[in-house]
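Novice: The structures come next, written out as structure tokens.
Computed from the coordinates by the stated procedures, all read-outs in this text should not be read as laboratory data. These numbers come from a predicted model, not from an experiment. Cβ atoms are built from the backbone, for glycine too; each structure is taken alone.
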Structure 1
Amino acid sequence: MSVIFEENNCKLITHNRQRNKYKSNSKNEEYAVYQLCETLFNNFKRKQKATSDTVESNDTETIIKDFLNSCKKMKLFLTSSIDEEEKLKDENIKLVNKFYDDESSTDVGYFHGENNLQYGKLLTIKENIYLIPSCCKFFNKKIEDMETFLPSDEANKFDFIVIDPPWKNRYIKRVKKKTGSKQGYFTMSDDEIMEIPLENYIKNSSIVIVWCTNSPSHITALQERILNKWNLKLLSRWQWVKIDRNGELFNNIEGNKKPFEQIFVTCHVNSQNNYQEIKDEKFIFSHPSSIHSHKPPLIDLFREFLPNEPKCLEIFARSLYNNFTSVGLEVLKLQNILLYEKIS
């Protein structure tokens, strides 16, 4: 992730990860560097009717619009013609369809692995190639079994944790009906999410990021019950604002489907750290990819509060990162080489 532009409490970021050099095998002396394909992010504003059922606060709307206007003045977005947009969208659709077709035909099953080397490796599973970055560990296994393969002892306490639970969501149900298993995934109730033993993996100095939908019931459950069970306290509530390549919000702010998602920044209830800068509400802007639930990496926004080599955990992971242990049933999903381009 890199910050392109920031103003007040708003940041425009990219989804790019820490650059790794990859080798196809240990005997190969040549390295290659990959980054996510720009084509993945060639999305444009959806047509949507405005509704007056729910209206976001004027302050939030003003902050978002003022920041986007500043970005446009600095020419940080595309200014595409309709024909150019159609071409970019067509390339995007072809890539995404190919990815989902390959994914639906590959059942990788349960497995685990790690890469302790100082360079990344290419891993082939049933004809699909995956990028495995350096210094990472991963478990493609059920979250409810986590304590059996990741014992909650002192060796498994983490400095930085990210959890992106599959909250029950009407949109996901519609996606499942339309696309079958291509983009749909299992969802969990608030009570099921609360049963995840996250409290066993934190220490007093941990920072924990919890992604949440805009559902008032999920937000209430998280703030009033789930965080308490996990021994966490809320530091700040941020928003990830999704914008298209032209710098337009994906959805109307006043619509039922919002153009943002909630990021709850938390720490241990017994934390002695002040985290004054974290306590400010922030708006994180980026171009989302076309792969469902592909969140931007956020760790770089918290580096100053973490050790030099932080020990990190991601639950319900879809990607692999340096110094992370990734857990879930889709840990390699966004590591498929189809989604990357070689840059050197």
Structure 2
Amino acid sequence: MAGLKLQAVTKSYDGKTPVIKQIDLDVADGEFIVMVGPSGCGKSTLLRMVAGLERTTSGDIYIDSQRVTDLEPKDRGIAMVFQNYALYPHMSVYDNMAYGLKIRGFGKQHIRQRVEEAARILELEPLLQRKPRELSGGQRQRVAMGRAIVREPAVFLFDEPLSNLDAKLRVQMRLELQQLHRRLKTTSLYVTHDQVEAMTLAQRVIVMNKGVAEQIGTPSEVYQRPATLFVASFIGSPAMNLLPGTLSADGKQLQLAGGMALDLPEPRPQWGGQELTLGIRPEHIQLSTREQGGIPLELQTLELLGADNLAHGQWGSSGVIVRLSHETLPPAGSILYLQLPASALHFFATHSGTRMD
């Protein structure tokens, strides 16, 4: 096992526009880190810099305490699993897995031992003589992972390896990746645009946006205390409700765009008069009654999801989603009375996007 360290790493292709702004990261031995963010946020570029497929503009990369910034990919002790599998179509599964070891000069017996061990771990033993075209998508991805495993790398790099699979197979492969990591305990850096995938797999998550690591933390930390408006909007399914407005001078009421005033369950006088955005997750809004002072929401649409339902409405000019039990089936046009628990509220500075509380 080995640690991975990024020290003040940046990337710019033209010397002016940053693709990756300064990132510092320490990955412990055996840790599984997931970088998540929308397309174009820089996560794959950062992964390719770790792999040596892209040069850093500044900063340094260390693997197992060795500076590898200027080393070729083959000398870094990494193995990479790609989105498109990158298998040789004319080779058998065995030969695909063995190829990297052959070109590095390992003996046949040593290669056979490593390939057979990886095939056993990944349950590929019955498929070793098949060609890639004879395999399902999930089996091809296992072969790609097997090819990485046989190299016994210091660090695994995964570039959206599940994005070409259907939804059911992605769930299955996520479970297999978890089991594989528990077994091998190899330091891993994984890239995805799917926040559910990130939250499921990661020991720590890096939320990327426009070349910036907006938050680095455990899945629980980024869900419960998002550091920025972007993280709040990106992590969670459905996304957090975000209600921009101006807080009254006494901190008791948020004046929303569109004319609605929202009474806060607890005054926030320290932010009186400021423009801020109130956040609350759909699953944390509670049903109440008019007599109990519930906030009215006219139901516009109801999504029936089976296990639960999502009620859609609007406060001022901001859309609001409320997660309801599967037994709660209010008709469109009805009024729901809602309570916002003080402990479930998040406050962000509207213009900077930073967390206030």
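Novice: Compute Rg/Rh (Cα atoms, Kirkwood Rh) for each of 1, 2 and report the one that scores greatest. Don't jump to the answer; show the numbers that get you there.
Specialist: Working: 1: 0.94; 2: 1.07.
Largest calculated value belongs to 2.
Novice: Another question, if that's okay. When you work out relative contact order in percent (Cα under 8 Å, 6 or more apart) for each of the structures 1, 2, which one comes out largest? Provide the component values of the computation, followed by the final result.
Specialist: On the way: 1: 28; 2: 16.
By relative contact order in percent (Cα under 8 Å, 6 or more apart), the leading structure of 1, 2 is 1.
Novice: Work out the source of 10.8 here, i.e. which of 1, 2 gives that when Kirkwood radius over Cα pairs in Å, for residues 159-198 alone is computed.
Specialist: Working: 1: 11.5; 2: 10.8.
Corresponding structure: 2.
Novice: Which of the displayed structures (1, 2) returns the greatest value of FRET efficiency 1/(1 + (r/R0)^6) of positions 111 and 335 (r between Cβ atoms, R0 = 35 Å, to 0.05) on calculation? Kindly include the intermediate steps, with their values, before the conclusion.
Specialist: Numbers: 1: 1.00; 2: 0.00.
Top value of FRET efficiency 1/(1 + (r/R0)^6) of positions 111 and 335 (r between Cβ atoms, R0 = 35 Å, to 0.05), among 1, 2, belongs to structure 1.
Novice: For mean projected area of the Cα convex hull in nm², for residues 167-262 alone, the calculated result is 8.6, so let me know which of 1, 2 that is. Let's see the in-between values first.
Specialist: Details: 1: 8.0; 2: 8.6.
Attributed to the structure labelled 2.
Novice: Computing percent of Cα pairs over 21 Å apart, for residues 23-142 alone for each of 1, 2, which one ends up highest?
Specialist: On the way: 1: 65; 2: 52.
Top value of percent of Cα pairs over 21 Å apart, for residues 23-142 alone, among 1, 2, belongs to structure 1.
Novice: From 1, 2, which structure was distance in nm of label points 7 Å out along Cα→Cβ at positions 63 and 287 = 2.5 calculated on?
Specialist: 1
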